[in-house]
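Each structure below is given as structure tokens.
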Structure I
Amino acid sequence: MTATSASPGPVLDRTDPIPDIDLVDPDPARMATHDRVFAELRPEHPVFWHGPKSRPGFWAVIRYAETRQVYRDSASYSATHGMTLDSLRTEQDPASGMMVEVTDPPEHRRLRRGIGAFFADGVVADLAPMVDAYVRELLVGVRDRGEPVDFVEAVAARIPTYAAGMLLGLPPEDLEWITSRTSRVFLSDTTSDAPATLRDEAEQANGELLGYFAKLLRTARRGSGAESLVQRMVAGTDSRDSLTIGEAILNALNLAIGGTTTTRSLLTNLVHALTRFPDVFQALRAEPEAVPLAVEEAVRWANPVRHLARVASRDVELAGRRIRAGEPVVVWPRSANRDEAVFASPDTFDIHRHPNPHIGFAAGTHSCPGTGLGRAQMRATLSHALDLFSACEAAGPAELMQSNFLHGYARLPVRFTPA
């Protein structure tokens with residue numbers, strides 16, 4: 001799967017092909033240019049050294065084949081140093097060995113078993129009708145208001161928190177508070193002299209959520225009349241390893257943050273695409289059976305995760321480049337999902353694209369465990385929007401999140417026309 005260079009062997013080429021661009025800069029205006037930049041780089045620079053700028057240098061991986069290779073080769077590319085550029089460190093992450101996202105095999109398998117059973121098809125099937133009813137209730141409320149709405153505030157921020165609350169067994173009265181915290185966790189700010197940067201706010205929100213889940217477990221609180229998932233992770237079963245209290249807290253935190261922030265971004269990206277391409281909305285109204293394919297295309301076309309970080313655990317070769325042990329390797333799945341070698345007309349939002357082998361939910365060891373629940377939320381939102389509305393258009397400028405990790409919208413004014 002590794003591409004080769006014209007050289008007789010791997011080369012250590014640290015020439016940065018984009019010396020005037022900082023891929024870590026979270027400014028939305030500059031991040032918006034990355035699709036074009038990556039498209040220009042993919043043919044000749046599928047793996048390249050991105051020199052030190054606002055962060056230390058790292059190897060950027062932007063082509064589909066090499067991105068899949070990094071995802072699947074956990075023996076060569078370790079997740080134990082942090083999953084984002086903002087959290088990446090030279091030493092191991094303090095949560096490594098306890099939180100599934102920053103743990104490598106074989107310990108990763110034990111942690112994954114501890115949470116994986118709660119995302120099985122049967123669990124998602126049980127939750128789907130409740131999520132579906134909640135989504136319809138929200139969209140009926142939007143219709144009845146009869147005026148433009150901020151889709152983020154009115155819909156996209158609420159659905160994944162509700163779904164996570166049902167899954168984790170969280171008290172309904174806490175969901176608004178959780179939504180307000182998870183929305184801030186992945187915000188970025190490169191302004192070092194600001195008195196209160198977005199990164200400070202993100203760290204504070206993360207700490208507050210960590211404290212919340214610790215309290216939830218300590219006090220054995222119950223939500224929705226059922227034992228919470230946090231408690232069940234600690235209890236374990238005959239067929240599933242129990243987690244320690246610390247492991248349960250960290251993984252519940254990870255599920256709450258990861259599940260809500262990525263799905264919220266997916267929903268905003270989907271609706272933003274519909275406002276950009278009104279013909280797509282009308283085509284789906286005429287062919288609602290294409291909704292599942294349209295959801296997959298939304299995940300590919302506007303993948304919410306901009307990057308994921310790894311550290312080389314040994315000397316490796318990737319696309320003819322020699323990467324040394326200890327060096328950061330950062331994949332850009334949004335670019336991989338627009339690789340012309342894999343996807344015909346990759347910049348086209350094609351609701352009939354099939355096959356669609358996108359890696360919007362990652363791949364390999366660290367593939368997202370909540371893909372089934374995420375898809376259920378997107379399908380419900382799109383299906384009910386098609387049923388309740390005859391048109392969907394922008395009602396003002398969309399505002400991208402200031403984040404180098406997530407691609408999604410902080411504000412998305414939309415005008416829906418009732419059907």
Structure II
Amino acid sequence: MVSHILSSILHQTPFASPLSRLVSYCLRLRKLEMAQEGGIINEPFVIGEEKGSVRLSTLNRPRQLNVISPEVVLKLAEYLEMWEKDDQAKLILIKGAGRAFSAGGDLKMFYKGRDSKDSCLEVVYRMYWLCFHIHTYKKTQVSLVNGISMGGGASLMVPMKFSVVTEKTVFSTPEASIGFHTDCGFSYIHSRLPGYLGEFLALTGARLNGKELVAIGMATHFVPSDKLADLEAQLVTLDSGDVNVVRSTIEEFSEKVNLDKDSILNKQSVINVCFSKESVKQIIQAFEAEASKEGNEWITPVIKGLKRSSPTGLKITLRSIREGRNQTLSDCLKKEFRLTVNTLRKTISADMYEGIRALTIDKDNSPKWNPATLDEVDDENINLMFKPLEDDIELLIPETEENRWGGKYATSGYASLIQCKREEN
């Protein structure tokens with residue numbers, strides 16, 4: 001579309017000056033951008049393609065870094081359910097358009113619903129339900145991750161049978177820093193990483209590159225970005241979902257991983273000492289003590305980040321990761337769903353909305369946390385965040401094979417409750 005506009009302007013009357021033609025181009029390009037942002041041009045948020053026995057899903061909101069919206073969740077769930085039941089579909093691929101795989105949840109969507117109770121509950125429910133099915137999917141899945149993969153967006157990458165990353169891949173779970181918690185199954189994933197790396201990643205939001213993800217098992221293969229298109233083309237021609245065949249094909253394009261000497265993964269001993277402590281306060285104190293030692297200069301900016309983060313978000317996140325060590329995937333998802341609903345409801349704090357405001361709305365990067373310090377965060381209030389929800393709106397995880405795709409939002413207690421309220425009105 002953009003190239004079409006540029007072409008038409010370049011073929012304007014030869015009497016138009018280069019400047020006037022450039023201005024005309026910019027104005028029309030901005031009009032196109034505004035139309036796209038306003039939804040006037042109906043590009044699908046998720047593109048589903050059938051290529052022989054391969055099914056390809058492309059997250060298609062490149063200007064928004066493929067953030068997860070209600071439409072994205074709904075369409076992905078529809079495709080995955082249909083393809084798992086399709087006998088002709090043998091291999092499932094997922095990738096992101098543009099420079100991001102997915103930057104996570106649509107924060108502005110959450111912020112817009114801050115004054116309306118449970119306005120985002122439906123998309124949250126559908127997302128957690130989708131996370132469970134991705135983890136337990138019965139056909140071979142491959143994620144091709146050539147860019148940003150953060151927060152909930154990474155839940156579409158890590159659980160796949162094969163997760164292919166590149167030198168452009170950037171992973172992070174930064175939710176605690178804005179008053180949220182590590183969600184979408186990551187209290188399960190992080191709690192199973194080596195040592196106390198999971199606590200470190202969840203609390204600090206530290207970034208990992210593609211090679212580091214492979215090294216700790218959160219991705220399976222490292223493929224240079226200039227080979228990714230060829231790998232995708234090769235996978236499409238396989239006509240097989242056999243795990244060994246797919247693995248061998250990916251290995252033809254993959255490279256052995258060697259960590260950089262300054263990789264955070266080479267700091268595991270320090271991380272284990274500090275992030276094994278019982279509380280966030282003790283973790284920070286231990287981290288500060290290590291920072292004073294020679295060679296630990298890398299710790300100082302990490303501590304600054306921790307101290308800028310929401311005290312409430314940090315405490316909830318640490319407890320969630322710690323509980324996750326002894327929980328099943330289903331238990332973790334149910335717990336995280338409760339935490340998410342209670343966070344959106346401002347059950348004990350409005351920090352998440354304040355964090356979003358400071359980061360993406362006003363962009364002043366000066367959030368005013370309430371409570372403002374770790375000492376002021378009441379542990380009894382933290383307990384409230386983990387309690388079961390009322391009105392039978394708990395996340396329904398399928399417990400039998402017959403109910404494989406059961407537990408959808410439409411059959412949840414909350415959806416029934418909303419329907420009753422509508423009928424009453």
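All of the numbers you see were taken from the coordinates with simple rules; none came from a lab. None of these values were measured; they are calculated from a predicted model. Cβ atoms are built from the backbone, for glycine too; each structure is taken alone.
Determine which structure produced the value 15 for relative contact order in percent (Cα under 8 Å, 6 or more apart), calculated from the coordinates; the candidates are I, II. For relative contact order in percent (Cα under 8 Å, 6 or more apart), the value 15 is produced by structure II. Given a value of 3.0 for distance in nm of label points 7 Å out along Cα→Cβ at positions 92 and 388, point me to the structure among I, II it was derived from. Here the read-out was taken from II.
Could you figure out which one of I, II the value 0.97 for Cα Rg over 2.2 N^0.38 Å was computed from? The correct label is I.
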